Structure P
Amino acid sequence: MKTISNTKKLQNESRLIKYLLIFTAIAFLMIILVVPLITIFAEAFRKGYEAYFLSFNDEYVLSALKLTFITAAIAVPLNVIFGICASWAVAKYSFFGKSFLITLIDLPFAVSPVISGFVYILLFGAQGWFGHYLMEHDIQIIFAVPGIVLATIFVTFPFVARELIPLMQEMGNDEEQAALLLGASGFQTFWKVTLPNIKWGLLYGVILCNARAMGEFGAVSVVSGHIQGLTNTMPLQVEILYNEYNFVAAFAVSTLLALLALFTLVLKYILEWKVQRKIKKLDNKSKK
């Protein structure tokens, strides 16, 4: 009888702890994520739908939107190429400095984006290492679009590589070697064997990379110069609108970034669901 009562007591305590942890997690998410998101949308529509949509007719806002999409359109494909090459090298080959390469890939996670922006100023600014050469040849990187693209690439390049490296390491080389023995070329092996196996991880990395590229503030703020209509991305334009007390426009532009974040979470969930579904199918086939 004592054993049964002790078991029930432990079950009740375990249930209490479970609900307490769930409540704590939900409360934390509500305070940190949900309430701020609701506030952003409430402030954006505070003066009505007309004022909200008029906020996007401003030429500086449209220019910031355009620059944000251009930056992401350049940075994300380059990071995809780098991510595939880096993960292929790390997962498929053994070479001197392999651990150091992996450490370098993780560097943007450890370095403040503001510091990375200052590094580019030290390199390409007017008083930087290559500043005089660039000025003599009329090439402008800092306070121009190239500097924004470089800063964005720096803070986003680990995302694709970090998703693909463990995936490729788990895959091994057996399937690629079999394809090569059967006469497939290197490109055919990659396109028909490797890419189908890594496609979900690749898409997951691209989604995270794109979201960070569009929402980056620190590094871009340092190298942009905050030139209205030329070097302001969406996050920088939000800051300017807020500092000018144009709160409706600031929150209206913020809603686009918030919707991008929500869209990213939805895509992330769909990809994770598909991956888990594929794993279950493979497990069922192996059991049969």
Structure Q
Amino acid sequence: MTDKTMTADEAVSRLACGMTVGIGGWGARRKPMALVRAVLRSGIDDLTVVSYGGPDVGMLAAAGRIRKLVTAFVTLDSVPLEPHYRAARERGDFELAEVDEGMFMWGLRAAADRLPFLPVRAGLGSDVMRVNPGLRTVTSPYDDGETFVAMPALRLDAALVHVNRADRLGNGQYLGPDPYFDDLFCAAADTAYVSCEQIVDTAELTKAAAVQSLLLKRLYVTGVVEAPGGAHFTSCAPDHGRDEDFQRLYARTPWPEFAERFLSGDEQAYRSAVRDWRKERG
């Protein structure tokens, strides 16, 4: 068994232009923002991003790093439509493949199971089929003869996710109310990089009270990054909630101005800039 710990920059150095990258979390909840910020510091672009989108998508879109986006939505939760994503989409900066939330999940499941597609009812009778003309239907070979959408597998070159705790081997644990689909992102990917609030001994993850919340298996994880506050400004319950004040700042600030102030340095510089902003507000 191998110690898989690394820094965020080391994890991102293993990515490359043109990759298909899945980003875990949901909207503005438990997004691997320290890893996303490391991507922004890198020269990586021309990405196909697969995400239940939040500020991860907004930032990468605003920075011109996305060639194609596969998503069910892009939201900040308390801000219904992510504004920097919206601006980039209105400019036509990238190709969009928008699917139903359930279709998205089954696309990840198909990839995790190494299947080319899975049949789903979601999407039938909706405009999903119109806006995605490449989607196909299949007919059940059994007596029912039912028609389904054939949701293609969402195979990923790499996955980026954030959890509450992990060990050095790549086992990961969530402590909040929802696992989202981070396990499927990792299983659907050739490589997976997990940031966490805290690295702990494996024994801490396997205590009786905690074992039900084990989410990620080391088998699917390539690297582990200890990043306290690494989901900021999204939530990572119970460690911290969403930083609504900072999110509002992000949502209303022109991208070049936001990026210059908060994203022009490394992760420590980001945290320092956030602290300075808070001091200014008193």
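Okay, here's what the table says:
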| read-out | value |
| --- | --- |
| Which of P, Q yields 24.1 [mean count of other Cβ atoms within 10 Å over residues 187-194, calculated] | Q |
| Origin of the value 24, 13, 13, where semi-axes √(5λ) of the Cα gyration tensor in Å, for residues 67-130 alone was derived from one of P, Q | Q |
| Identity of the structure behind 5.1 (criterion: distance in nm of label points 7 Å out along Cα→Cβ at positions 179 and 243, calculated), options P, Q | P |
| Mean projected area of the Cα convex hull in nm², for residues 43-90 alone - highest-scoring structure of P, Q | P |
| For relative contact order in percent (Cα under 8 Å, 6 or more apart) computed as 21, the structure of P, Q it came from | Q |
| Of the structures P, Q, the one that -8500 was derived from, the read-out being helix-only ellipticity at 222 nm (-39500 (n - 2.57) for each DSSP H run of 4 or more, over all residues; to 500) | Q |
| If semi-axes √(5λ) of the Cα gyration tensor in Å, for residues 203-250 alone is computed and equals 28, 15, 8, the structure in P, Q | Q |
| Origin of the value 2.3, where distance in nm of label points 7 Å out along Cα→Cβ at positions 99 and 139 was derived from one of P, Q | Q |
| Which of P, Q leads on distance in nm of label points 7 Å out along Cα→Cβ at positions 83 and 155, largest value | Q |
| Parent structure of the calculated result 5.1, given that distance in nm of label points 7 Å out along Cα→Cβ at positions 27 and 227 is the read-out and P, Q the choices | P |
| Computed 63 for percent of Cα pairs over 25 Å apart - originating structure among P, Q | P |
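Read the figures in this text as sums done on the coordinates, not as results from a lab. Remember, predicted model here, so these are calculated numbers, not experimental data. Cβ atoms are built from the backbone, for glycine too; each structure is taken alone.
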